[in-house]
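Throughout, read-outs are computed from the coordinates displayed, never taken from laboratory work. Not measured: the values here are computed from a predicted model. Cβ atoms are built from the backbone, for glycine too; each structure is taken alone.
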Structure P
Amino acid sequence: MMPHDALRFTRWVAGFSIATVILGVLLALYVLRSPTSSPVNISGALALGVLWLTNLITLLMNTIYWFIRRWPKWLLVAIAVQGAVAVIGLLPLL
């Protein structure tokens, strides 16, 4: 991959990562606000699931970005925090 192609690709990855976070939060808010016909209110759990999936997708995009560019250094810390949150989200399944 040529350097300018890598730069263009990582810009797209960063843009999609930001768009994923925004759409994930909006979808979680929509799930929380939507009425349900179920006698059990599971909208909170669904919203947390949406946020977890959003975090996982963003984690993968941030990892790709950092792997290609190795910059900024703080992104590695953010990736570690996102990874920890993703693993913590899987613990209830065990």
Structure Q
Amino acid sequence: MTEQTMTTVDLTKYIETRFFGERPHVRGRRVPVALLAYCARDQKWSVPRLAYEFTLSETEVLAALLYYRQQYERIDAQEQAYQAELDEAYEKYGSR
């Protein structure tokens, strides 16, 4: 029996957190990782469809989905906090 080794993939070539309050997004494109993951999950969009809809390469989409899978608890918490900020602003300022 052979021993399996975990391969770690450096996703910083594709994913960064400089913008959007540290919310991860596709490097150079500012498409949030969470948006891609949620569209894949909720809308059942395939990798090619995500790439087409967001004008990304399939490699960028796959990197984002892998990053989400590795960090989903942190990303989901960030998205909930971000949504709470949006809800608060809407309550305060309405839809002027």
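In terms of relative contact order in percent (Cα under 8 Å, 6 or more apart), the structure with the greatest value among P, Q is P. Ranked by distance in nm of label points 7 Å out along Cα→Cβ at positions 45 and 69, structures P, Q are led by P, which has the greatest value. When helix-only ellipticity at 222 nm (-39500 (n - 2.57) for each DSSP H run of 4 or more, over all residues; to 500) is computed across structures P, Q, the figure -18500 traces back to Q. Among candidates P, Q, the computation of mean count of other Cβ atoms within 10 Å over residues 53-60 that gave 15.1 used structure Q. Given 0.85 as the derived value for FRET efficiency 1/(1 + (r/R0)^6) of positions 13 and 37 (r between Cβ atoms, R0 = 25 Å, to 0.05), which of the supplied structures P, Q does it correspond to? Only structure Q yields this read-out. Among the shown structures P, Q, from which was the value 1.07 of Rg/Rh (Cα atoms, Kirkwood Rh) calculated? Traced to structure Q.
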